[in-house]
Structure 1
């Protein structure tokens, strides 16, 4: 079976990345059905986030975390005290409060 390089859009950063024929052979040989969704830097960042969560849970100590994010509404850089989930918007404090006020009206 012949595999050719394919261009895929990363679900995290929306940049295109190349899924090489060699990587496709590896996926095929291992019986992996789903193609990759993240570029290598985003995959590494996701793995580091998951490792940090696992380490915090294993230690039993609740550490206060600060994750740097960009507000989905105004684009301002801000920090949040949680790891954002994929596909859900994250807002700065002022946009969050404005949206919250608009929902209750």
Structure 2
């Protein structure tokens, strides 16, 4: 009898759920994320690729390469206009459901 192999689904991406205050349009949000990265880690990390997947009011979902997630999560709270608060981060998008408190 052969032994069954288990496989895990690994994603090269990391998903970060944010609360943005005040709600900001797409390009301004991308600029704020880039400036937060530059302020915290310098010009090299300001070039981290960030995909904005969803914007609904003050709720935003972004996607970054897994290796860069720690830099993005660390930099976002340092920026003040708009204020960006990390609600959740996960390597698996469907696990990111946020329940209203």
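Nothing in this text is a laboratory measurement; each read-out follows from the coordinates by a stated rule. This one's a predicted model, so the numbers in the text were calculated from it and none came from an experiment.
Work out the source of 40 here, i.e. which of 1, 2 gives that when relative contact order in percent (Cα under 8 Å, 6 or more apart) is computed.
Among 1, 2, the structure yielding 40 for relative contact order in percent (Cα under 8 Å, 6 or more apart) is 2.
When semi-axes √(5λ) of the Cα gyration tensor in Å is computed for each of 1, 2, which one produces 28, 17, 10? Could the numbers behind the result be given before it?
Working: 1: 34, 20, 11; 2: 28, 17, 10.
The value was obtained from structure 2.
Consider the structures 1, 2: one of them gives -7000 for helix-only ellipticity at 222 nm (-39500 (n - 2.57) for each DSSP H run of 4 or more, over all residues; to 500) as calculated from the coordinates. Say which. Write out the running numbers ahead of the final one.
Values: 1: -13000; 2: -7000.
Checking each candidate, the match is 2.
Given that P(r) over Cα pairs in 5 Å bins from 0, in percent, for residues 43-82 alone, derived from a single structure, equals 5, 19, 27, 32, 14, 3, 0, which label among 1, 2 identifies that structure? Could the numbers behind the result be given before it?
Details: 1: 6, 20, 21, 24, 16, 9, 4, 1; 2: 5, 19, 27, 32, 14, 3, 0.
The correct label is 2.
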